[in-house]
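What follows are several structures.
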Structure P
């Protein structure tokens, strides 16, 4: 369903559990960036009603997610600290088409967001299934469900602005 070329090594959850502070900090910043990305889409494509109407609730949800993760950080006595560069996302951005038709650029942005949500969904599933902390298992299960919905939304929006075959091939 998520169309990821390579799965995350299932052993990743063992490393994540040993560095849960780092996972939570990274997660918080990812939620911030997701909200910002959605706002950027709305601002850039404010003349496209489906973009504005369907992504606006995602902004709110992503910011609520940031708040939940921040609350979890505080509860555990962890600090948010400074943001770090995300190499995975930087690499995805490098594949976006630029300087071409507006619809092509928009579809690439939507697909990039979809891929980010898909990877998050996959990793949250691993955490929800593999962590020993029962509270965090449920915490990440809820995020997994949400990210799956965001992935589907971005894919559906991409298909509005280009053919299903183009989106699948791209």
Structure Q
């Protein structure tokens, strides 16, 4: 389950983010709870302006376990960033969160393309992206989206999810269910 960001979740999320297995892969790192709270307030303000979309990932009990965001929204496209607390690794939360978020992005916000820029050393995230049938590796860097970061582009693999591919995947799943 996903929900809009709330300041009341910051303490739990900061603790989860601080884990050494998570921290290096977080886009907006904070070294203190106060800094995390400040960053969260900024993100909430940016969402109000339409610059990004940010959601808290919840477990089945409604507890915050991570974050999923679409950053740098331009031309109906943006960059996806996700992190989940270490104790929730390998339990399917990441895929569930991505699918729920993609549904929101494609159907409620009219996003057409979602990019995922994944560090080459982040094997866990690369493997997860490559398991998604609607996701493709796309190392042709779109200049209009990557201009601020050209020096570090070779540290990342770029993946993309097109709205059309995602919808075809969902329709294929529905057709398989109808057959069964």
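With mean count of other Cβ atoms within 10 Å over residues 98-105 computed per structure, which member of P, Q shows the largest figure? Working shown, then result.
Working: P: 11.6; Q: 18.5.
Biggest value here belongs to Q.
One of P, Q was used to compute distance in nm of label points 7 Å out along Cα→Cβ at positions 10 and 58, and the result was 2.0. Which label is that?
Values: P: 3.0; Q: 2.0.
The structure behind it is Q.
Quick check on the output: 24 is relative contact order in percent (Cα under 8 Å, 6 or more apart), derived from one of P, Q. Which one produced it? Derived from the structure labelled P. For the structures shown (P, Q), distance in nm of label points 7 Å out along Cα→Cβ at positions 50 and 162 is largest in Q. helix-only ellipticity at 222 nm (-39500 (n - 2.57) for each DSSP H run of 4 or more, over all residues; to 500) computed as -26000: which structure among P, Q? Derived from P, not from the others.
When mean count of other Cβ atoms within 10 Å over residues 66-73 is calculated, the result is 16.9; to which of the structures P, Q does this value belong? Please list the in-between numbers first.
On the way: P: 16.9; Q: 20.8.
This figure was derived from P.
No value in this document is a laboratory result; all are computed from the given coordinates. Only a predicted model underlies this, so the values are computations on that prediction, with no experimental measurement involved. Cβ atoms are built from the backbone, for glycine too; each structure is taken alone.
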